[in-house]
Structure P
Amino acid sequence: MTRVCNIVIGLCAMLIAMLNISIVTLNLFAFALRSAGPFAAYGLGLAMPEATKNAGIVSVIVGSVAAVVWQILGEPFGILAIVFGAVLGCISFVLTTKIERAMGKPPAPPAFLD
């Protein structure tokens, strides 16, 4: 698996070098992926005591996919992919929590021990 991953990463690096993609753009995109999805799960997971476990998972997936799609679309309206992904991640977190709590699902265990 390590060898296959090294080959894939090497091919991606060659593609980036041959297409003259800006390293700053790549760093911004990597940061958007790393933070847009988990933003709601970390922030709202600590702030909302009634949050459910699945809300965090859904927000990570929705926020990450939204950031990738928004980046591919060229960041329309001047909105950065990280902002778009974080907003959709937060919305999906809140909606998932409300839906699951209405269905009677228990909240996730608290992050802070008494």
Structure Q
Amino acid sequence: MRRDVFQAIADPIRRDIIDLLAEESLTVNSVAEKFDISRPAISKHLKILNECGLVKTVSKGRERHCIIVPKELSRVSTWVEQHRKLWEEKLDSFEHYLNELKLKKERK
């Protein structure tokens, strides 16, 4: 089952894992040590990140190392950028409306 990158980043723990792995590759145990949840729970989160292509796990001897794959995050960046423009326009329009209300109130 291939998961969607947006599904993966929806969870705050997975976003924290991405942040950790953006700094350096870590073993699964090293990732688990950074959180106050069980190792199996971390493994589930890593599995989801792996299924959507954000993280890959590489076996080195007896250890499994987690490595970030930032390419898939570009989809998120593109989507956010498209919607950022839309929201900026809406917020600018709202600000203009509030300023008009303020002026009308001051004139009374």
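Laboratory data are not the source of any read-out in this text; all were calculated from the coordinates shown. What you see is a predicted model; the values in this text were computed from it and never measured. Cβ atoms are built from the backbone, for glycine too; each structure is taken alone.
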At a computed 26 (relative contact order in percent (Cα under 8 Å, 6 or more apart)), which of P, Q: Q
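Supply the structure label, taken from P, Q, corresponding to helix-only ellipticity at 222 nm (-39500 (n - 2.57) for each DSSP H run of 4 or more, over all residues; to 500) with the calculated value -21500.
Q
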Structure from which 17.4, 55 was derived, Rg and Dmax of the Cα atoms in Å, options P, Q: P
When distance in nm of label points 7 Å out along Cα→Cβ at positions 17 and 49 is computed for each of P, Q, the largest belongs to: P
Which of P, Q leads on FRET efficiency 1/(1 + (r/R0)^6) of positions 33 and 81 (r between Cβ atoms, R0 = 25 Å, to 0.05), largest value: P
Among P, Q, which structure scores highest (criterion: mean count of other Cβ atoms within 10 Å over residues 25-32): Q
